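Before anything else, here is the set of structures, which you'll find just below.
Only the coordinates and a few stated rules stand behind these numbers; no lab work does. Bear in mind that the values here come from a model prediction, so they are computed numbers and not experimental data. Cβ atoms are built from the backbone, for glycine too; each structure is taken alone.
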Structure P
Amino acid sequence: MYEGTSQLQVVAAINAVTKGTFLEQIKTYEAADYAPEMCAVKSKLTDLRVRFEEMVARVETLEKERSGYKDFHARRLVETAGHIIITYLLARQAGESAEYIDSARIYCKLAESKVAEAYNYLMHSDVEDVDLFKKVGQEETIG
C-alpha cells in the first residue's frame, strides 16, 4: 500500500517539476538571506539547483523522443527537488534558531549524495532504458 501511495504522490508532483513550480520556489529560497553559518550550505544548494535544472532539461528533451521517459525518471526528479527544498527550509530555520545549524549541514550532505546519485543515473540514461525496464518487468511477471 505504501509504495502505491508513494507512486501517486510522485505522479501528482511531477507536473510541478516539469512546469517549473518547484524550480521557482527553489530560486525564491536561493535569493533569500541566510545566517553566516549557512554560507557553505547555500553555496552547495546553488550547485544542486543547477544540477536539478540540467536533469529537468534532459528529461524534457528525451521525453519528446520517447514517451514514458519522464515517468521513468519522475521519482528521481521529485526527490531531487524535495531534498533541495528541505535543505533550504532547514537552513532558514538555522537562521532563526542555532539548534538547526547542525541539522542543516547534515541534511545538506545527505541531499548532495542523493542528488548526485539521481543526477548520475539520469544523465547516463537514454530512451532505450524505458523499454529495457518494461521488458524486465514483463519477464518478472511471466516468470
Structure Q
Amino acid sequence: AAVFVLWGLLAPRPGTDHAVRLAQTVRVLTAPGERVLVWTMHPETYWLAGRPPASRYLTAGLLTNHSGGRSGADVGEPYAVPGTWQVFRAETAADPPRLLVDDSRGGDWSPRHLPTLRALIADRYRPAGTVDGARLYVLRDR
C-alpha cells in the first residue's frame, strides 16, 4: 500500500502540470473577474486560474461531439448538440471574453475545423503567446 501512496504522490502528472502552467498564464493576462474562454476538454483551468468562464459550455464536447474514442469523422459543428452554437455565439457576443485559450493543440476539435470559432478569433482577437502548445488570444481593443 505504501508503494501506491508514494507513487501517487511522486508520479508525473502531465495533464495537471499543463493545466497549472496554463492557469498561471491566464492569471497574468487577465484581472480577477474577467471572463475567459478556454477551448478545452479539461475545464480545471478555469478553477485553477480563478477566472469565470465566458460560456456555459466548459468543454468543447457539446459543441463538437468530441469525447473519448470518437474520431474526427464524427467531430465538428454539424455534430454539436442542437442549439449549442447559437447559445455560444450569443454568450460570446454579449460579453466577449478578455482571453481566449485554444487548448485543442491541433486536435480534430481545434478552431481550424470550426468556422464559428475560427471567425471569432480572427475578428476579435490577437495572438498573445503559447503555453505547452495551447494558443492564447487577447481581445482586441475596439
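Tell me which structure, out of P, Q, gives 1.04 once Rg/Rh (Cα atoms, Kirkwood Rh) is calculated.
Only structure P yields this read-out.
With distance in nm of label points 7 Å out along Cα→Cβ at positions 40 and 56 derived from the coordinates and found to be 2.9, which of P, Q does the value describe?
It traces back to P.
Tell me which structure, out of P, Q, gives -29000 once helix-only ellipticity at 222 nm (-39500 (n - 2.57) for each DSSP H run of 4 or more, over all residues; to 500) is calculated.
Answer by label: P.
Here relative contact order in percent (Cα under 8 Å, 6 or more apart) has been calculated and equals 29, so which of P, Q was it run on?
The read-out was computed on structure P.
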